[in-house]
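So, here's a batch of structures to check.
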Structure P
Amino acid sequence: MANKVKVSEQNFMAYLERLTAAVGHADRHEPLRVYLEGLLLPGERKSVEPMAARIDPRNVRSRHQSMHHFVATAPWDAQEIMKAARDYALEEFAYHGGVEAWILDDTAYPKKGTHSVGVGRQYCGVLGKQDNCQVAVTLSLANELMSVPAAYRLYLPEAWAGDRARRRVAGVPDDVVFKTKTQIALDEIERLLADGVAKAPIVMDAGYGRATELRDAIAERGMQYVAAIREEMTVQLPGQKGVREHIAVGDLARELPKSAWRSVWWRHGTKGEMRSRFALLRVRAAKREPGRREERPLEWLLIEWPTTEAAPVKFWLCNLPAGTRIAKIVNLAQMRWRVERDYEELKGELGLDHYEGRGWLGFHHHGALCIAAYAFLTAERARLSPPHPLSFLRPASLPAGFRPRGSPRAA
């Protein structure tokens, strides 16, 4: 174990060297190290002041000022940190089968006020309803063992994008204009392609999968997708004409014979093997497009209907080649669980949602640093079996009676 700890510490120092190159000026190197250590150390709160206290309890005020300047106003590029973290994780991916999927999603942060950049009343996945929140569009690289976010961009609602006063206060760059989440997603896909990241099928939930223009744009770039869709989406069966030419996938599922369904296993979970009942058939998406004469391409429609449920529960469209085995498509469709787990840990353990600043720069800086910390953890876990805590990082003792700003009780 002692040797493993020493290796992890050496790996962390080498990783820091890569990240310091990404933030540029030498004055930022020490705040970068301190910020990452603050994120990785145990602690209930990962906002700047509690982290400063854990790192340097005798100089909390000066350390807090240094860390706050680094994350909120220092002019380093969050994309460069993300790129360095991604490339570090990709080196470990290479030892474990490579990247099997790019997973497109978003993550939300409930907010009470109106001043945090991008906040507004919109769908909040954390709460499962419309509420006041911020939303970041994300793109993660994943396989059966590893997953790490590779893109992270705040969605700026149209009300914010057109409000000059709020933009100025929050420091929104002039070149940031209103874009839908699907447009942001395509920008991030193009960014990874431009960086030379190896292509893999893009897995997405129905919020993105139902967007025909996004699926088409992905296919035009020579990429595959496994896109969740809603049960009311209509499709056309090959060779079918007439009154029943278009049928909702939910209705289609209910009309399938028993022989169309099969039990498919995809992984072992905490409660045993993950298995469900699926049907797979060839269809064409039935979107009416003025001026389009040629038929839409044939795709796979994957349907999940567990025997314990009274109705089908999930649907996906997939443009993997004809002849693809159902087990492969199911495995890709179900890989999205990794991102949900990642963001639970990024928020619960690394404080992704603990940032208290309101500006554009700080939001993306803090997010990039949390993801950089997570990329290191992900690579270490994949490298070491069994995984172990980062015991070379030890918090300093807090001064008696220390109370972080805004805390109702002593830390």
Structure Q
Amino acid sequence: MRILLVGAGGVGTAITRIAARREFVDHMVVADYDLSRARAAVAPLGPRFTAIRADAADREAVTGLLRDHRCDVLLNATDPRFVMPLFEAALASGAHYLDMAMSLSRPHPERPYEEVGVKLGDEQFARDDDWRRAGRLALVGMGVEPGMSDVFARYAADELFDEIEEIGVRDGANLTVEGYEFAPSFSIWTTIEECLNPPVVYERDRGWFTTEPFSEPEVFDFPEGIGPIECVNVEHEEVVLVPRWVDAGRVTFKYGLGEEFVARLKTLRELGLSDTRPVTVPTSLGPAEVSPRDVVAAVLPDPAGLGDRMRGKTCAGTWVKGVKDGRPREVYLYHVVDNEWSMREYGSQAVVWQTAINPVAALELVASGVWKGEGVLGPEAFPPRPFLDLLETYGSPWGLREQ
């Protein structure tokens, strides 16, 4: 498989380090707006990896790159702003496509905390017929959350339950970063987007609806020493993906943010610093148009460079409640990464590494023909067992805990 990877940040760099150990990768072209980042990502990896400069917003240019480099698939490791131009470039070039975050949502104009407007991924699913006619696959939401969490949901439906009452993705960590008062372990741009937008909830009898940010707090006890953390509703792709392929009475996503992190996000919102609309800022060189959220991202440390200062573990998983053989059952399917291990083995901090391993494994299944399909499909559309078994061969085991 020949892959065009767009985005050489923390997740993109971790992808290259994982892919370098897999034989199915014939060649990976790593593209970034900052050529030095792309070069740094491929420098130690040998001739199967090439660095180039590319603007992810330029659909025509990316289409040309896919054709020039004879790439079979575009792997999108950029932030969600660039989903649609990259998605469209892959379709135009005749390549397959994979991303880890889906097209952006837009809140309901009058009732944002009650009704959905444009949901995450709606723009992509609207092009499903075009992808089917092209005979190409767009595998969307194939990171860790969404991604592995969705595979867990499908696995639970296939093998663990006869009826499912609720599926709840629960994410928590006990990571600390030495030397910083505030240093998010993942892209602050994406974190603001998903945490301050109206969270989406799905119920079988009601469909999709929204709530206030940080609603329905609950304490969830995470495994492998992480312990209890308060989790709250957050907008996330699993809630719009899972019900398309898995029959469940209710689907939620709750993030273990902690009170201090929630308070800081609320402050950013109150100050207008979460906004993406440019504002005019006077400078010594004259007025400049700047997005407040981009400023926040620029002044905070790059999450990809925090690994040496991070301590602890991160956990992604899917809690499922239902009935098996006439008896109530609850399980938590999960994946834990210790930052010390991921830094020692791959030189990547735990959160970005945990995200990066999943698209590589998925592409290996597509390359081998184990996962196949046409159109815009989520992880739930494919048999889960081959993916979970492949994770074991990557040295990345998952767990199951009866609740």
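Bear in mind these aren't lab numbers, they're just calculated from the coordinates by the rules spelled out. In this text the structure is predicted, and so the values were computed from the model without any measurement.
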Practice task
Could you tell me which structure in P, Q was used to calculate volume of the Cα convex hull per residue in Å³, for residues 115-282 alone as 188?
Solution key: P
Practice task
Work out which structure the value 20.2, 72 belongs to, where Rg and Dmax of the Cα atoms in Å was derived from one of P, Q.
Solution key: Q
Completion exercise
Value -12000, calculated as helix-only ellipticity at 222 nm (-39500 (n - 2.57) for each DSSP H run of 4 or more, over all residues; to 500) from one of P, Q, is from structure P
